[in-house]
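Every number in this text was worked out from the coordinates using simple rules, so none of it is lab data. A quick note: this is a predicted structure, and the numbers were derived from the prediction, not measured. Cβ atoms are built from the backbone, for glycine too; each structure is taken alone.
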Structure P
Amino acid sequence: MEKYLIMNPLDFPILSTIIFLPLVGIALILLMRGEGAVKVTALFTSIATLFFSLVLYAHFDPQTPLFQFGESLSWIPRYQIHYTLGIDGITILLIVLTALITPACILCSWTAIADRVKEFMICVLLMETAMIGVFCSLDFILFYVFWEAMLIPMYLLIAVWGGPQKDYASIKFFIYTLFGSVFLLVAIIALYLVNGTFSIPEAMFRNYTFNFQVWVFLAFAIAFAIKVPMFPFHTWLPAAHTEAPTAGSVLLASVLLKMGTYGFLRFSLPITPAASFAFAPYVVALSVIAIVYGGFVCLSQTDMKKLIAYSSVAHMGFVTLGIFTFTTLGFEGAMLQMINHGVTTGALFLSVGIVYERTHSREIYDNAGLGRIMPVYVGFFGLFAISSFGFPGTNNFVGELYVLVSTFAWNKTAGFLAVAGAVLAAAYMLRLLKAITWGRVDKRELRDMNLREVITLLPLGVFVLWVGIFPRPLVRMMENTLGHLLRQLQGFSH
């Protein structure tokens, strides 16, 4: 076992179990014919994956910054490629987030997806395997395999089950992401030629020349900026979100966008620390532009899904902003926002999907005045809407507060602009909430949320309030890992 890995305290390879359990579900689904059996199998597979991720969370030791639950097998010895898995305080929360969101995606598609149900569920479970695999991988080639494996099922979710412009949206998503992946592969090959290994921990905090760091940082930055997506690489996102089925939008917002910010934390900062400090002002500038730009664009939207999509550009700007302030609060705020945005924005897309099944429209005007007709729905929607703009007592408030404090300490101008973006978020979300709740009312007879829909949103609503009131358990899981990263960064920054 490598020196940077802590042996697995459990008696079985839990990381491999969590990664490949969805593939077991796929194998069972391939043998089935009935749509009902396919749905139930997919749901129970995702719930089993969530159970094992919670076991992982319960046994995780937040006191050490080392990688835990290590698994390592020789894969391609000639090129020093290994099947190496491990997690730390950065990845444990992202794994649980992925496992929590997947059952919600299956439940929200229960009646919304009527064609090719088997293929749809296979795509969702494939996505789960690839996403969790990305967060667990400690070998560059293994990481890249999972990174690329996300492309095909996500492309199919948009291209097969998407809206009227699904061809345009799916191809744009595929081209943008594949373009970024080429730069990621170039950086990986460059690091292999220097280090002679594809081990991710072995590549961290080595004394690379500054010029080498600059080129590797830029290659990483292009790949991860497209994935976040950062301004000006964001143009694929609104189309993909708008045309994707509800489950596709949720997976995109909740997990796929986090791949970019995870990449900055896992690769850019520890592998190219000096270059990260050198380029920090430019990343901060682009982050602030994304926050303000996203807010203004949201104010002009009439399509609920497109509004929430553009809000993701602004919210993810807070994450990159926190990362590149290089402070403890900034790092912790960025990680909190990654998790909080995944829950809140995923829940908002689920909410839009629920009302779209009833009215067959995503336009704000067509869905106005639901307060009297669907009070339970509006209660959930209102909670997620006020959480989205960081209302005190909700989860996003904690993360945004951390990021804003660290930004003001780093640069007051950037801090004031970020606050302006937060005010814009309140403006467009309150405008949306007002219209949905108290807008004009037709004589429509719309049924309120059913039990399946309540079960889908209830865990996310509990999370919003729990983290908003008591964020300490989440912070405790990440603080030692992030503190260790920051101390190492400060030692290698010059």
Structure Q
Amino acid sequence: MEVKRNGKGGLRGIAAGVAGLIFCLALLAAPGFGQSLAGRWTAQGRTLDNGEQEKSILELKQNGNELTGTLKTLGFQVDVKGTATGNHFELFVEEWDSKRPVVVGDLVNGELHSQMGRRTIVAKPAGPGDDIPAVSYIEPPALHTVPDNGLAKTPPMGWNSWNLFQGRIDDQTVRAIADAMVSSGMKDAGYIYVNIDDTWEGVRDAQGNLPSNRKFPDMKALADYVHSKGLKLGIYSGPGPRTCAGYPASYGHEEQDAKTWAAWGIDYVKYDWCSAGRIYKNDALQPVYQKMGAALQATGRPIVYSLCEYGMGGVEKWGPAVGGNLWRTTGDIRDAWESMIGNVEKQVPTAPYAGPGHWNDPDMLEIGNGHMTDDEYRTHMSLWALTASPLLAGNDIRTMTDATKAILLNKEVIAIDQDALGKQASPVKSGDLETWVKPLADGSVAVGVVNLGSVAAQATVKAGDLGLTKVKKARDLWAHADVKFAGGVYAASVPSHGVLMLRVSAK
């Protein structure tokens, strides 16, 4: 789930609208009502799938029509800003999105009534006993290097539940997705991991063991089923006391949880910062993530380790040392052009740190979720391949359109992502056109020209700009056709928000 978040206050895997965070944002909605009035407000949310109760606390100050304060939920704590006009208010979390309010509502008869997406929540004045439970501080371990686990020699490929299903994921859906991964051709194309994101967690027993909740009655049996399809199963947790959605996380139980996951047959762990930001500052990121990396290694089971800390603390520089195979470099992605482009642009400074076994991660794919055009989704897929990013689909594999299948199953583009050299492309911008060039293991070059503008544009690719003298072969990876460089130059029209993607080899 990538709560997606941040030590600045809350990028933490949540980039406000980010698909993976909508569930967390629902938690936010409750407290948001307090914007209309200075003071402390509390809201009880729904009952979680493990029987626990959602809760949030909003502390607000008001200066004229300006609102500032802090929002605390079980899963995270963030600073909020907003405006009040009469009894109406809007609250924003700037680390997530400074332009889109998280909560919009009104003060009605001493209560805050607000709307968050389709949810209506009512917050009341908080009493002395209303607060988020405190936890005891655990000192992070001393730094040491966790040995390389030898996994993820190419960027991991698979599927994650959060972007589309969020808290609605369950055992039956995961099994159906696994079936569809095989029948659709996704498995044959290289998509192997079936990853369960947040909301699977139960309640710890007297011995501290964390079982799955009623949605996942037998996680070991589910892993066995996924494995029987030739696929691998992933799971989600975090280093704080609670996950982004408010469920129990691994704080103080790292070794215990790692052993549980290994016994279940888990192959991939996504570890999301979220509520850890209530306990630790960013200078503790490395030792805190190291603690789970070492715990996973100690199980003896090969488990891909995915760090989800939104690019905080220069993670690309220390990710491998804590046993990480990939790490988020951004806040949560949304199924929107601006979000997708914004995330991939943040990959640029991290490029030198990508390579076999350790990958920069701009978050999961939104392809097929319906809020971008097919041209934009082709650009999405192309840029993730050019930047050697993990390819984790986030759509409903069971009901893909032919257009979505053609994008996700484009083996020529996937080959660019999975190239053994593991180099990450870097862009050069000229007007509305941005050109990304990626060297490949066989000496050829992948090039993607993206049209950021609102109208079609003519793209010109020069062999010399690719470091090639004479072109032996060039192939358009979306047209699935060979093209010719005339005088060392190839030109083609690129639609608005579309991409020209070539693989070019030299004589």
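Quick notes on this structure:
- If you line up P, Q by mean count of other Cβ atoms within 10 Å over residues 237-244, the top spot, with the largest value, goes to Q.
- For helix-only ellipticity at 222 nm (-39500 (n - 2.57) for each DSSP H run of 4 or more, over all residues; to 500) computed as -24000, the structure of P, Q it came from: P
- Structure responsible for 77, 55, 43, with Cα extents along the principal axes in Å calculated and labels P, Q on offer: Q
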